[in-house]
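Alright, structures below, take your time with them.
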Structure 1
Amino acid sequence: MEDEKIIELYFERDESAISETELKYGGLCFQVANNILESRLDSEECVADSYLGVWNAIPPTRPKSFRGFLLKIVRNISLGRLRKNLAKKRSRDLEVSLEELKEVLPDESMRPGCTENEIAEIINEFLDSADGCSKNIFIRRYWFFDSVSEIARRFGFSESKVKTSLFRSRSRLRKMLAEKGVRV
């Protein structure tokens, strides 16, 4: 079913919207959650919670990209669950990914007067300017939290090439942030 039709089902408060969402995007939602949580049970629970989140958000929201809207909810719920689980369990790949980004992205004290939305716009601009290969590697690492070895396998690259691409992308992002007046 097309995304627009699924959105219409949500607006009509038709419960089949959730089953259509699960049918079309359930596997991808689980993959995103599981890459973050590394727990089948927690991932399944977060995906189910995400469907409720979409149900509560549509209406009034009418997302331009239903897939992106849904995955953002899955990702945010999964990251929230991870924060709760961190005292018990650590995800090495996720921690490394977040540490890599901490070197590039400013915290609140380093960006006075610059909102998270403005940072997001700069990151989107950065991604729009990146070549397809670098962009895909960056997104797989920092949005989907794939490991370097998973990315290398997915694209048929060596791990060294993936690491180099990520390093160069972070450097370009740091430079773009600096050019926009964001201290890093």
Structure 2
Amino acid sequence: MKKIAVLLAPGFEEIEALTPVDVFRRAELVVDMIGFSEEVTGSHNITVKADKIITETDFSIYDLIVIPGGLPGATNLRDDERVIEALQEANDLGKKTAAICAGPIVLSEAGLLKGKSFTNAPGFEEEIEGDTHHANALVVVDGSVTTSRGAATALEFSYQLLEELGIDSNELREAMQYNKLVEQIKDNG
């Protein structure tokens, strides 16, 4: 069974962290919210109880590490050596990494976006060392790295991550009415 770590630093963006957790758990995957402490408060003052604390976590057991955005959450993750080492180790082991919104600054700090295509929230591209910035893409996959734009793209990001883990996301897209939403948007053109 696939295992996923979602990292929570103080100031994380709640939608970008909890949407993937929700989608992965609906898909019956093992998901651990890894916090800087047992309780972590997001950028909109929502406090979440972490499943594990970063100092007690062996990241080598995870198939995917997810970095949410939010400020100062993303900068807190970027500036933490444990996070950077975990991402580099995951990359060295051929594992997958993903980041949304401001989160790609963390992947960049770890050196994982060099030579890669990526997207991010507007305004952070100057802080990211990558190959090709896709300003209008909702989600960009380049090898083992997946990036996304922001809170509004959190569901598409999560479904794409299921696909990257080899899991068909269509059943969840249907059950959660996502495909109906997309159809409605297209119909209203």
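Values quoted throughout were computed directly from the atomic coordinates according to the rules given, and no laboratory measurement underlies them. Bear in mind the structure is a predicted one, so any value in this text is a computation, not a measurement. Cβ atoms are built from the backbone, for glycine too; each structure is taken alone.
Data overview
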{"read-out": "Parent structure of the calculated result -9500, given that helix-only ellipticity at 222 nm (-39500 (n - 2.57) for each DSSP H run of 4 or more, over all residues; to 500) is the read-out and 1, 2 the choices", "value": "2"}
{"read-out": "Cα Rg over 2.2 N^0.38 Å, for residues 8-47 alone - highest-scoring structure of 1, 2", "value": "1"}
{"read-out": "Among 1, 2, structure where distance in nm of label points 7 Å out along Cα→Cβ at positions 32 and 152 as derived comes to 3.5", "value": "2"}
{"read-out": "Winner on Kirkwood radius over Cα pairs in Å once structures 1, 2 are ranked, highest first", "value": "1"}
{"read-out": "Of the structures 1, 2, the one that 1.7 was derived from, the read-out being distance in nm of label points 7 Å out along Cα→Cβ at positions 40 and 64", "value": "2"}
{"read-out": "Value 9.5, 29, calculated as Rg and Dmax of the Cα atoms in Å, for residues 136-175 alone, assigned to which of 1, 2", "value": "1"}
